[in-house]
Structure I
Amino acid sequence: NPAIGGLAKGHLVKELDAMGGLMGEITDEAGIQFRILNESKGVAVQGSRAQIDMDKYRIIARNKLLKLPNLEISQEQANALIVENDEVKGVKTNLENTYFAKKVILTTGTFLNGLIHIGENKLQAGRV
């Protein structure tokens, strides 16, 4: 059930949209079904939800992000932080690239140093 919005999160999509975010726009393009939840109840408990085509959403989102000015996207593994005077100035990657930036945002994913235990064996891994 790949859904955007709903009772608890629908307002977040609208707030992102109001601030110039792309989530609502991409949802409109990748949507399969759009519903107002609790339509028979009062406005305070209603919420909008869209069911989306996840593959289409991913493609549209990537294309829109790649077209944004002043945004460089790279999917690499950061292997080392570049630190000067106790401040992170950039990263070195597994592809031997070096990136410097005013701000560095690390997205570690769900499994930072994840281990799988099979009997006595330990394997570094994430989701299987």
Structure II
Amino acid sequence: DEKCDRCGSPMVIKEGRYGKFIACSNYPECKNTKPFTTGVKCPLDGGELIERKTKKGKTFWSCSNFPRCKFATWYRPIGQNCPECKVGIILEKKSKDGKSVIFCSNKSCGYKRIIEPTEEEAVKI
């Protein structure tokens, strides 16, 4: 539902070699693009976290205010603040046995919880 800042055409989600981005549907006449944000705020400076890909295709998340802000993580942000320290955000790491580990991005906090897969998810595996 977002409109292009330059020409007023609708913006669409596209997938590029470095991840998702939002582009004007009036391409090639209008080449306006924006980063695809996750809706999660950066714990360091309040910018938006953006899903990106490395040259080899591995997904990571970093702050939209790069290079001023250096926050980056390999783990998926789930959009919640840490319930213990209230400073960091909760990140999710998937283990090979199907469990998810959620933990705080603040290294000095130590909040960590293991989430077992539900029976429905276990059947799918």
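Rule-based calculations on the coordinates, nothing more; no lab input. Because the structure is predicted, anything quoted here is derived from the model rather than measured. Cβ atoms are built from the backbone, for glycine too; each structure is taken alone.
With helix-only ellipticity at 222 nm (-39500 (n - 2.57) for each DSSP H run of 4 or more, over all residues; to 500) coming out at -7000, pick the structure among I, II it was computed from.
Among I, II, the structure yielding -7000 for helix-only ellipticity at 222 nm (-39500 (n - 2.57) for each DSSP H run of 4 or more, over all residues; to 500) is I.
Using Kirkwood radius over Cα pairs in Å, for residues 41-80 alone, single out the structure from I, II with the greatest value.
I
Using the calculated result 46 for percent of Cα pairs over 23 Å apart, pick out the matching structure from I, II.
Computing percent of Cα pairs over 23 Å apart on every structure in I, II gives 46 only for II.
One of I, II was used to compute distance in nm of label points 7 Å out along Cα→Cβ at positions 65 and 97, and the result was 1.3. Which label is that?
Here the read-out was taken from I.
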